[in-house]
Every structure is written in C-alpha cells, then in structure tokens.
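Derivation of every value follows stated rules applied to the coordinates shown; laboratory data play no part. Worth saying up front: this structure is predicted, and the values here are computed from it rather than measured. Cβ atoms are built from the backbone, for glycine too; each structure is taken alone.
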Structure P
Amino acid sequence: MTTVNINRRAKGEKTRHKILKAAIEVIARSGIKGTTHRAVALQAETQLSLTTYYFKDIQELIREAISLSSEIILNSSQDEWSEVFNILDSFDAATLRKVSTKEKICQQLSHIAASHMYDNIIHRSTGLAVEQIFFTEMLYSEELKDLANQHISALLSPFTRIAAYFNKVDPEIDGELTLIAITRIQYKYLATAKEEVKFDHIHKLIRRQISWLLGIKRQ
C-alpha cells in the first residue's frame, strides 16, 4: 500500500469518526427520529454527501453512533473498576464479613463511584443522554434492542461481581438494583444546570446504596 493510499485511508477514518461523533450529539439533542443525514452534516460541519458516502443509510449511521457512544461510556469507567476490585481483593473472605471492613470499603467505593458519576454528569452528559434514549427506543427496534441489551449486560457485570463478594445467594439481583439506582441518579441530573449539580448529594445517595449492597445495617 502506497503512502498516498495510507494517508487517504487515515483521512477517511478521521472523517468517518467525526461524522459519528456529530451523530452522537444530534441523537442526544433531537432523539433518534430527529437524526437525519442533513442534521448530522450540519453538526459535523461537513458535506452532506460525505454522510451518505460513509454510511449507506441513516439506520446504519445511528446504529454505529450509538455503538461508539456505548464504547466511550464503558471505557470511561475501566480505571475505576480496576481500583474497586483491587480494594475488594485485598481482603480475605473472613475479613470481608467484618462490619468495620465493610464500612471502610463503603467509604472508598462511595467516593470512587460519586466522583465518576459526577464526572459523567459534567463531562459526559451527551453519552448519558444517548444511553437513556436508546434504552427507550429499543422498544421499537430489534436492532437497537440487541445493542441496548449488550450495553446493559456490560454495565451490569461488574455490579454483579461486587455483589458476589457479599451475597452468595442472588448477587445478580443486588447488582441490578444498584445499577438501576446509579443510572437513575445520573439521568436525574441531565436536565440540571451543571453549576447546580451537587457532588455531596450524589455522594450521599450512592453511599446509602453501596452500604446496602455491602450488607451494612443502618443503625
């Protein structure tokens, strides 16, 4: 492959990615029904013909944009999950059963979770909006339903894994309830002005949820 072809291909991939990022913004702002090739081209500040050149139809463009948005959201939490499981794995089973240990873990996990959620709300609100939209739209599209279910499964897996440290009977139930609580908290703030988003309130909510997840009884 010549240098010219390599450069052309790299430029093409860059343009394609730019269009997908623009589509994510349009979906977040206008919903799936309001996402058209023209709207995406305007957002991307590119020629309309390029959006139809790289994507055969609007359904393909929407599907790939949602897939990219899902990937960005999931990848954004990888470091936090590594930190969480390093903390949990630093204790043996007997120590994990101690109330004092659970309280220490709750404090650490609550700070990690609240910080990440706050960061999502402030800096990744577009991704959260797209996530919320395609969870709703999956009711009307089998194709989006598959994408949504894959995304939900990837979100749920680490929560179920955390729950399994403390619940050997049905950790998947505890994991799902915790995921529901976290997504609900984040979606709640999508309509809130960023300067009005309160870290302390998020921290209080998630600390209560994690305390329950770890099996800490309220006094």
Structure Q
Amino acid sequence: MNNQFQKTIGLVIYPDMFQLDITAPHQVFSLMPNTSVLLLWKSLEPVVSNGGLTILPNTTFDECPQLDVLCVPGGSFGAVQIMEDIEVLAFLQKHGNTTKYITAVCTGSLILAAAGLLRGYQATSHWAFREQLELMGAKVSTERVVIDRNRITGGGVTAGIDFALTIAAMLCGEETAKLIELMLEYNPSPPFGVGSPEKAGAELVQAVKNFGISLIAASYDASRKATSKEN
C-alpha cells in the first residue's frame, strides 16, 4: 500500500440516517493506510439509523480536528431535520472553509447544499431527489460519482462504495484503491438489473416515488426553505 502522510476523514452521523451511506464508505476508508476515520456528532451519545442500527460517534463537533475529507450521509426524515439544524449547518460551513474535500453520499448532498456548500458546483444525489439540488444552486449530474474541484458527491445509498473507492484513489493512489476493491470483492451483479430509473422503467420508478412520497415532499420543502434563507 502507498504509505504517505497521515489523513483524517470525518463522517457526520445523525439520527435516522441511512446506515449504508456511512458503513459502506467507512469500510473502504478503514482499509486506507495512515488514515484515521472519525464518526462525528454533537455528542458521544449513540445514534440510531433509520433501519434501527445503533452507531457510536467517537468525536464530537467541538473536538473535531482539521480534516482531509468531510463526508455527509443521506437519511430519511432525519436528513430533512438536519437540513434545518443550525448547529450542524454551522459545523459544515466552518469545516467547508478548511477541509481538503467536502463530500456526501445520497441525500447527504442536500444537506451540503442547505449549508450553501454546493452552489455553483456539479453534484449528484439519490435520483428521486436530484432536482432539489438544482433548487439550491447546484448543477445536477446523473453520474454515480461526481467530482467538481474539491466537492465529491455520490448517488443513492450503494454508490457509497464507488464514491469511497474514488476518494481512496485520490488520497492514496490508484493501486491502493484497486487493492481495497479486490479485498472487498466489489464485483456487483444485481439480480434484477433495475437499480437506476433508466433501467427500471416508468412503472417501477413511479412505485418508488409513491413509496417515498412523504419524504420527497418534506425534503423538497426543506430545500425551498434553504433557498429562501440564502436569498
């Protein structure tokens, strides 16, 4: 592996987040050499994901050191609340000025956008929420992983692995990232091949939108509020 300087990656966690948005990148980052991975929250109290998995933060916002990478996961209604959480947004804005790479997975990009950190940047999100990025000033991309200067965003949930491997290559070199990819046997072969709206067809796309209609509406409302505050 490519052993260079010590790197520090901070993953923001919060109640009702999507656990795979955190645990997938965390698994990749934990295999990077000379890298500390911090789980950041307001306190050290346990945080429960939307699926009921309990995750323990190891660093508070107040204790957070200088970071090389700051990553925000997506979530269910908890993510909507975070989009309006003054303390979290202030933390992101503070570190947005000093961190080498500002990043997000899934609807975590909406949280970055609500903090004003994606205005004028190309970015992506879960496909059902992309238009909200545009509402908050981002330039929407449909790519699975999007890099625009020091902003890196990944698509919905499972894109966190691709996202993290991309960051691993940027920080540690392509050979290290390849080693991690093979170590994790990352060779996806989805059983149904409908993991994007382009492949799924209109009927299935609409079914997913109907399933998440309340969350999409709440997130859209939070995006509009964030836009009005900036203006």
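Remarks
- Structure from which 1.3 was derived, distance in nm of label points 7 Å out along Cα→Cβ at positions 61 and 133, options P, Q: P
- Read-out distance in nm of label points 7 Å out along Cα→Cβ at positions 53 and 93, computed value 6.1, structure in P, Q: P
- When distance in nm of label points 7 Å out along Cα→Cβ at positions 37 and 173 is computed across structures P, Q, the figure 2.1 traces back to Q.
- Identity of the structure behind 17.0 (criterion: mean count of other Cβ atoms within 10 Å over residues 85-92, calculated), options P, Q: Q
- Computing helix-only ellipticity at 222 nm (-39500 (n - 2.57) for each DSSP H run of 4 or more, over all residues; to 500) across structures P, Q gives -12500 for structure Q.
- When distance in nm of label points 7 Å out along Cα→Cβ at positions 13 and 69 is computed for each of P, Q, the one that comes out at 1.7 is Q.
- Structure responsible for 1.06, with Rg/Rh (Cα atoms, Kirkwood Rh) calculated and labels P, Q on offer: P
- Computed 0.6 for distance in nm of label points 7 Å out along Cα→Cβ at positions 109 and 165 - originating structure among P, Q: P
- Distance in nm of label points 7 Å out along Cα→Cβ at positions 45 and 101 from the coordinates reads 3.3; which among P, Q: Q
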